[in-house]
Every structure is written in C-alpha cells, then in structure tokens.
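Student: Next up: some structures, all given as structure tokens.
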Structure I
Amino acid sequence: MIRRTFIAAVLGVLSVLAIGLPAAAQALPTPAEEKGYLRYSQNEDVARFLSELDARCREVNVRIVGRTKDMPGFPAKDIFLAVVSENGALRARDLDRAKPTILLTAAQHGNEQSAKEAALRLLRDFAAGELKPLLKRLNVLVMPQTNPYGNQFDVRVNEIDLDMNRDHVKVEAEGVATIHRVFREFMPEVTIDVHEKGDDYYRVNIGCVSNADIHPSLQDFSRRILLGEVEAALNKRKIPFHEYLVSEEMGINTSAGAALRPEDLAGREQMKRYSTTDLNDGRNSLGIFETLSFIQEGASRHDFPTLRERTDYQYWGLRALCEAAAGHAAEVLAMVKGLRQDLMTKAGVYAESNVVHLRMAYARDPKNPTLTIKQFEAEAQPRTLGTLKADKKAGDAVRSADLIAPPPAKSPKIATIEVKNWFPNVEPRLSVARPLGYVIPARHADVVENLLRLGVTVMMFTRDRVLEVEAYTVGEIVPARYDYLAPERIEVAKAALRLPARRGDYYVSCAQPAANLIPCLLEPQSEFGLIRYGTYKLVPAAGDVWAFYRLTKVQDLPVMPYKDWRE
C-alpha cells in the first residue's frame, strides 16, 4: 500500500474542514482535470493522485503490483492497483465476495491516453463521489496505467517494443504479467479493458467475449442485458454507442499480432466482425476463465484539443457498464460462480464429450445477413500531417507523436451504410476432448515459466514413474510464414503410449480454473497455442512426436507443487 504522506494527510484534513466551498471544490481533481486537460498525466501524477485518494478515503487501498523493465533512458516504473470496497479491503481475502468484483485495466496501448484519464475519474467517483453508493453492491479494482513507457512517449508499444494487447499468451511484458497476477489473485467476475480507436461516429464501443471456449451464456447476458442497458444510458446522454466492430481482410488473421506485409492484405475484400477470438487479447484471455469480460474503445483523434471530450466518452461508457453490472449484481455473481464450478467439475473427469475448441472461424448469420451502421462521411480536406506540438530544429526527425492532428470537418456528414460482408458468429472448426492433464518434459522449462506467468498451477514429478498417456505423431505440416501464427496445416495421429516420466518433469492438471486455457496452449493443432511462437521452438517436423503428452486415465502421480519463486 502506498504510504500516506504527511502532505497528503494535511490536504485531506483541509478538504474536510473547508468552509463555504461548494462540494465540487472539495473533491479531489484528477491530474487531467487539475491541468485543464492540456497535457497527459504521467506515472508520477498517477502516483500522487492515488496517494491522496488513499489518504482521504477509507474505501481505497493502493498497492504497487508490478514494475516495468529497467531500460536505458527509461528507469523502471511502478504499476498500481487501487482496490475500492465498502469495507476498505486491500487483499482478495479481505473482500466481501457476496458482491461481484469488477477489474478495470487501462492504457495497455500507451498512446490511447483517455483510457487512463477516465479510469482515474471513475476511481475518484467510486471512492468519494456519486458512484460511492454502488460499493454496497460491487467491489472495484482499477489499474489505471498498465504501460507507463507508452504513456510517457505517447506510443502504442511498451518499453521492450511489444504490443501489450497481443501478449496475453506469451506474457513477455511486465504490464501484462501484472494484469494476470492481479486477475488470478482476485478472480473478478467482470473485467473491462479500456482502449481508444479512430474518430468514429460511435463515440463508445464495447465488445464482449467472442471465443467459442467461453460459455455462450456469458456472451448472451453481456449483449442482451448489460450492453443493452449501456446503450440506453448513453442514448440519454446523446452519446452514440455500438457493440465493438472490427474490419479485417477476409481469409487472413490480422488480429494475432503477426508482422504481416502489405502484399499479404492486398486484393482481399474486407469483412466486419465482433472483435477477435484470439486468447492473446486482454479481453478473451480473462474471459476464458468464465468471466464477463469486455473491451471498451472510445472514439479519438489522439490530440490535446479533444482530450477532455474523449475522456468524457470513456467515463460515461465505463460508468454505464459498472451501473448495469451493479443493477444485476446477484445475477452476475451467481452466473459466473456457477459456470466456474461447472467447468472445474467437468475438468476433473475425462469424457469424450468434454471438448475444447482449438480452431474457430467467423461465420455469417443467415437470419441477419447484413449490418446497417452509421459512420462519418469522408470529405476532401487540404492534405496536411498536422502542426508541431513544439518547435524543432531543421533536420530533426518528426514522429507522429510530435504532431497535433489536423481538425476534422466542422460539421461532418453522417452516412448510413449496409455492410454486406458481415460475420457476427463464431463457429468451432477443430475440437478435442479435454484430457485430465499434460506431462511436460523438463527440457521445456520455458513453457512452464510461461504457464506460471499466466497463473496456471504446475506440479513436478518427485520420482520416476511409467504412465499410460496419449501421444501425437505429426503427419503433414505446413509451418506458418510468420511468428505469432499457428502452422497453416498440421495433421496428427493419436496413439496410446507407456511414457517413463522422469523426476523433474512437470505435470499440469486441467482440474483448475484455467481448464479451457491449458489445452488451447499445449495442443499442437491449436491456433491459440504456444506452437505459434518461435521462441519456444515447438514446431515439429513430419514424423516427430509432439512435445507434450495427454493423460486421460486416473493414475497415481508422484508430484508436488512447483513453486513460482518470483511471487
């Protein structure tokens, strides 16, 4: 917990004792409000604001939950978590779990600045403003800035040049690892990941889970109940809202994070769909634990003149979603708790009917073949890149972050269009029965480290033991052309095998909260698996036996917990 400084305590006392000032003057301004939205709040501003809020409000406790990597020119920065609850909890064990818990993560992309500013404003209003009564029905967790490097330099990537929202499987970024540590400690029922997009007619977009391994009732409840209420609330404020939509070239996966070339996309028709099925995305990576998980995208021109306005859009979208969840608190709690318990029960018993989907595809809906939406109509404008934020010497390099974008047309026209290539459904294409667990040879310690960073429980063999397992022999294989993509084609044949598991080998049981995630990571045919990352060197040749073995029969396992000592 951030230590309450003497200055912060004095400020809190003065605020309480202020006489004759309106309530708004006594409220703690966010760093952006304090500076009139004329600059982006930095990590030091966030730390100061959280310190003061912690000092003033017994409902708030702040922890440092992670640190960025220490890099030349950019020393390590703290990553903060604010826990807001009626009983002033600090740790998960102290929360009142008769209420659902919401986790809000912001600014994974550092140049999507309004996400952080809105998160701080929402946090303040839960702690000391008009949202405080909702704490009778909710616990709230806020990570307002998960990418301090990107924020400071106003760039998308983090300090090791990673797109954090494509890193939720490999988990190389400290900010992503921190998100997963916090998630696994608290296991919130609802998560919201906040981003920005372009200057869209729909000022707020919110998307729910879209991976077929996540129970469909969560998507149905999200769309039909929660997002329905969000739309109604935003309509009252005349803020255009639509469920989050993505445009993508047909027949190719542009959302996995692979460094595709322009020629790979050329000549392809575009389609629209609901976000991504990938598990390296922050929303699905938490949704796979049977969570009501969301992404919010606020409209943005990424410039200072619109910072106040776009922070408002983000704030009202987040607030509406939190209010909707609070209004259905008992239903949210019962649904998520029940689905998680059912998953654990199924994962503890092997059955051919207990399947996990490894590959899936976007599909049309015959009942709704097209989609009608509104968008700004493009208008011819003078070609200009924008104006410099500060003077530069002749010959100095100019980045996009150094420019203030040119303003859009004063009164943009709004066009109604019909989308013909509309693919709202997700259909499984390849599924396997979930095993009881997987045996991982000791030489794949890097894979085990990855699992630990995702919060997966790993066991270690304490003595040699011959096991009855299933092994895959690889037939035809066409490797992917890019890192981050699964093999274009991989055929396997499954056979029973007596495997001499050695002391020091690892065992990963599927009977844990990550029951659906584990097969998606460890199966060779998974489009979401570790096979798609070159760093693990898992891509086999034809005739090879796949690296990991499936255990489908109950057997005596001489194992003990493998401790992640970094915790």
Structure II
Amino acid sequence: MKTVAEQIAYLLKKKGVRCVFGLPGGSWIPYMEALYQEKIEFILVSNEASGGFMAEVFGRLTGIPGVCYGTLGPGATNLSSGVGTAFLDKSPLIALTTEVPDSMLGRTTQMAIDHQALFKPLTKWTTRLSRQKVEETFYKAIQIATSEVPGPVHIGLPADIGGKSASEEVSPDLKPLKPEAPDPLSIEKLESLFKDTRRPVLAAGLTALRYGTGDLIRKIAEKHRIPVVLTPMAKGLIPENHPAYAGVLFHALSDIVAETYTRADAIIGVGYDPVEFNYEEWLPPAPLVHIGTVPADIDREKYTVALEVLGDLYIPLKHLADMEASGKDWDFGALAERRRRMFDALKPSGERFGPLAVLDILKDMLPDNAIMTCDVGAHTHLIGQKWPTPAPYLQIMTNGWSSMGYGVPAAIGAKLCKPDRTVVCVTGDGGFLMMAGEMATALRLGVHVVFIILVDRRLELIRIKQKKNGFKQSGTILYKENYISSSTIFGVPVLSARNSSEYRDVLERALGSEGPVIVEAIIDGEEYDNLILRKNR
C-alpha cells in the first residue's frame, strides 16, 4: 500500500507533471523522496513566490497544471503571490502547502495560520487532504484546475500524513469540463447583427488566445475587412504586420489605437477578459457583442450589451468566418497609416540608448520562435505594443495579477518547459532586485536564459505617473547614482552595456554562451515619458 506522499507523486506523474517548485519544510521530506522515486524533479527556488510563477508558466504553456509547494505559514503566504497570478491570468495550477495536523486545528501554534481562509479568494477550490481520499481529491483538483475557466487549486497537507498509508480507493479520473455549444438563437442574432454593422471592430482577449482561435480571427478579419485590437496577453493571435492589425489596448500609444476603435459602430469582444482592461475603460459609444465562455463583466446601466454568445468560442467564430463576405466600410489604407505612425514612434531616435533600442536589437538577434518573458513596469507598456509576436506564447507577461518580480522566474520556468527554445527575460532593475536570488536557481539548473536588466535606477512607471499628475518626484530611486556593476551575481556572469554598440556585442556573447547570463543595459529612462500612459481619447 502506498503512503500518502507516494500516492500523490504517482498521481502527478500519471497526469504528466514533470516538476514541482518550492521551498521544503520538514514535513515535505516524504514527498520529496516520493517525487524522486517517480522521477519528478523537485526544483528548489529562492522564494516561494518564484515557485508559483514558474508553475504558472508551466500550466500556461502546457495546459497541464503546474505544481508548487510552500510550507506552513510564511511559506504559504509567500506562495500566495504565485497562486494569485494563476488565478487572475487564468492558468491551471496545483498549490500544495503543509497545514497543522488534525490534533492542532483551532489551536495557537508556531507559524500556523488558516491556509483554507488564505487561499479561498485566490483559487477556484481549496481543500484539506485526508488519507482516505487522496485519489478522489487529486482527480477533482486537476479537473477543476483545467476546466474552463482554468485556474489554481489549493490542497492543504496535514503535517503528519505524508508517511502514513493512503487508504485503498478507486476514484474516476475526471475530465475537464468544457463549455457547451452556444444557444442556436444567439448564433442567429449574431449573424443578423453582424450583417447590419458597417464598421465593427474585433477585440480579442486572453480566452481567445487560450482557445487557439487565431486562424478563425484572421479569417474573419480578412474576409470581412475588419480591424482587430488585442489585449496585451492576447499578443500572437494576429501578427503585427497583418493588414487588419490595429494595435494593443492599454499599452504604449494607446491613443493611436483608439483612433481606430472610436470609429466603430459595434465592438465584437472575442474571448475578452476584463482582468486585463475593463470594457468600460475604453469602449466607444457603440453596442457591444460579447462572444465568450462567461458573461461580460460590464456596467449594463451605462453600456449597451447588444448580444452575448456564451459557450464554445469556435462555433460562433466559425459561423462568422463562413458567412458571405460583407465588405465592411473600413479604410484599410488609413488603418495601415495609423499602424505605420504607431510603429515609427516606437523606433529609437538619434544616439539615445533607451528601452526602444534595447528591444529592437534584441529582437533582431533572436530566432523567430524565441520566447521572451517580461516583468511589470514601464517597459511592459512598450513591449505590449512594440514587441513583434508572430505566434501565441512567444511573449509571456502577467497583466492580470501584474506582480513585479514575475519576469525572472517566468523565464526560468519557460526554459525548463521548452528546453529547445531560446528564452530571454526583459526586466526593470526594480523587478530584478525582487528576484535576484533566482540567479542561484538558474545557475544550479544550468538553464541558458539571458536576463536583460533595464538599468535606470528608478521605478519608472511610478515616476511617470507622478509626473503626469504634477506630483513631486519622490520614493522611486532604487540606488545611488554612482552605480557600479558586479562581475557576477550568485555566480551568474554580468555583462554591461552603456550604448547600442556595446549592447549588441555583449548580447551576442550572452546568446552564444552556456548557462544563465545577465546583461545590464544602462539606459536613459526618459524615453518612456512620451510613449506610455497616453489618454485613449
């Protein structure tokens, strides 16, 4: 008879889990041994939040729940940031934490807090494991995590059960729950409304990316000559050089993107998830048609929702793609001019070495299928609009949870998940400071990831917001002006560049090396000022 730890490791292996991320506590030792026996790697991280971020990336890229662990109390609270990312960015994940044994429930004891209360608002489901229901609990957890809308599940492990026998049980292996077909009447109304529009705009979001609807969206846009706007995490659904591409909402130069959608007589939301950017923040005075797996989250007293088509996204999109070409009243020449104007404004100018040059040179030196992760900050707004993303999941960001510190562990997770791909991370120095300890993790694992730090000494996004509001510039300086680079950080080599020529040289060395490398791009952050946080109207 298997122990609880052995049964859990067996079930994870059966479901395709390759690794578990975390920091061990004493009661986790039986699980570490069981994982080892099942050839599942336990990856030690420097911070439990990093373990959650890495697991979230695994879930996002594979559809198999990423798995992470935190010990009692502080381990669980640290882990919660990574779990929150999976919750708001909609990735399947299983979070495991040690909890007090049954005999100590309700008692005051060292490190103990109520993990069930902690994780309830951050997960789709949280439960406490009993050794009589190990198989049942894990099958249910995986089903919930992978069912639409995907997300995290938390399982509390009583501290004293890992080495005990799991009761023999046979439970059904539950399949993910998928949305049903939309109401046929809603499809009929969709076709009728679509025929009546002259200038509709498709607004595609995170759910559309997760469903793999890019081919259908491009077919609809091409056949009916309709512009497409994307949310930041939907990058890759339609390439930036496509004639129908109109830009990314919310990020840099969003006022130019608004020049297109404010002309619309209808907005057709396709898999639009408001966790990135609420409908109310940008919708023009035009009716909304929402095609999604869940209802539109919108103030219905102030905005007109003409129709909701709920269920499997493929069915309504296939209907629109198969309709007779309708020749909508859009000037694609004017759309191309707006697109040209936007991308021209995102080109580096003169001799300034700023984030635009860093991104251009990096893109020029990467293979087409390279994966780039980024952190949260001013640079994210540039990446969201500027970074060419010809296919899904080649650019990975968090725009739901939006936690600083995400970029570094996300890159490590992506490289472990896709070892044959070139993986780079672009992070601000603020985000890097939060996760510098993971350089030790990257070096120990031997992952070849290039971590590019945009060194400008400040929290630029906060500085710009202060400036735009006329407030005093304070509380954003990270370190003194006499900044001196280190040759290594936890054994990872550091290469520095102060201009485009130096940057190109060190980047070539970094990409051609083995193992992790840090590239410090010491930039002029003032370049951000006129490009991000511009008014949509």
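Student: Once FRET efficiency 1/(1 + (r/R0)^6) of positions 268 and 292 (r between Cβ atoms, R0 = 25 Å, to 0.05) is calculated for every structure in I, II, which label goes with the largest value? Each step should come with its number before you reach the end.
Tutor: Values: I: 0.15; II: 1.00.
Looking at the calculated values, the largest one is II.
Student: Another one. Using the calculated result 110 for volume of the Cα convex hull per residue in Å³, for residues 364-467 alone, pick out the matching structure from I, II.
Tutor: Corresponding structure: II.
Student: Out of I, II, which has the highest value for mean count of other Cβ atoms within 10 Å over residues 316-323?
Tutor: That would be structure I.
Student: Could you tell me which structure in I, II was used to calculate helix-only ellipticity at 222 nm (-39500 (n - 2.57) for each DSSP H run of 4 or more, over all residues; to 500) as -11000?
Tutor: II
Student: Among the shown structures I, II, from which was the value 13.9 of mean count of other Cβ atoms within 10 Å over residues 108-115 calculated?
Tutor: II
Student: Here distance in nm of label points 7 Å out along Cα→Cβ at positions 276 and 308 has been calculated and equals 2.1, so which of I, II was it run on?
Tutor: II
Laboratory data are not the source of any read-out in this text; all were calculated from the coordinates shown. Everything numeric here is computed off the predicted structure, so don't read it as measured data. Cβ atoms are built from the backbone, for glycine too; each structure is taken alone.
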